[in-house]
1. Computing helix-only ellipticity at 222 nm (-39500 (n - 2.57) for each DSSP H run of 4 or more, over all residues; to 500) gives -30000 for which of 1, 2, 3?
2. If Kirkwood radius over Cα pairs in Å is calculated from each of 1, 2, 3, which structure is the one that comes out at 13.4?
3. For relative contact order in percent (Cα under 8 Å, 6 or more apart), which of 1, 2, 3 scores largest?
Structure 1
Amino acid sequence: MPPELKDILLLAIMNPATLLAGYWLGRASDQAQKIAIAAFIAAVAGTIYVWLLMYLGFSAWKPRLVAGVFIASAVLGAGYGWFGYWTRRFRGPH
């Protein structure tokens, strides 16, 4: 039985690690191309957070959800990264 889409989206959307990593790295980016790196790192952070929730017993142990959470966190991390990039202050040339 495949994992439910509702569980994957809930774990990805309500994930503070994805939000913080994506926004923070997007805000620190000096080029828009670095948003892809921010999305990947946010996905890794979100996946580790979900694994810890499952390991510590705060969520049901369903390891099949982890791959879906990684993909959903990458998409959300890109969105959070873009938001962080757009809200940063212009620092000027270095």
Structure 2
Amino acid sequence: MLMLQGVVGSFALSTWLIFIAYFAWFFTSGKDYAPMARRDAEILWRIHKQDAECKSNKWQEIRHKENIVGFECECGYRHLQKRPITTKTHP
């Protein structure tokens, strides 16, 4: 009987630890794509060109579910607009 209580207790402890770790990840690291306007992506690309002294002349939109969420420069630089899951607004 005493051995069974130890097994159940360690299982309950490990379950709670997993739940706490997931809860911490969800509220600190969980991110979702944030849509942006094409003009905003272009402005951010121009800022990248200035800051990095990039010589590229072309950039490409990065889309997720038909929304622009970032851009990729010809030099290989990628910018993705993300926000924490908890700040998601619902209609």
Structure 3
Amino acid sequence: MAEAEQKRRLADRTSVQLIGWIACLMLSISLVYVFVRSMVNGPDEVDPWFMALQVTASILFFLYALRLKNKVFITANLVAIASAAGTLVLMVVKK
């Protein structure tokens, strides 16, 4: 139990949280960029398997964030899920 507490304390460090923030922001920004680009230029250049895997990964990461009760990860992954799913919908609708 003490080892689990120590690992949790490491996750609470500012430097570790900063890495989490950066990772979540980069994921969200990249998926929002693909979504916006798909709306403007059409979804023809987007790989549907890539987007499906991104949605799956974001959902799993979202569930993980819920388990940790990490508001940053929860918010970032909701944005990632919405933009990736939106891109998939655009791909279906515009074909």
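1. Details: 1: -23500; 2: -16000; 3: -30000.
Working through the options, I get structure 3.
2. Numbers: 1: 13.4; 2: 16.6; 3: 14.3.
The read-out was computed on structure 1.
3. Details: 1: 43; 2: 30; 3: 38.
Structure 1 gives the largest value of relative contact order in percent (Cα under 8 Å, 6 or more apart) among 1, 2, 3.
Values quoted throughout were computed directly from the atomic coordinates according to the rules given, and no laboratory measurement underlies them. Computed from a predicted structure; not experimentally measured.
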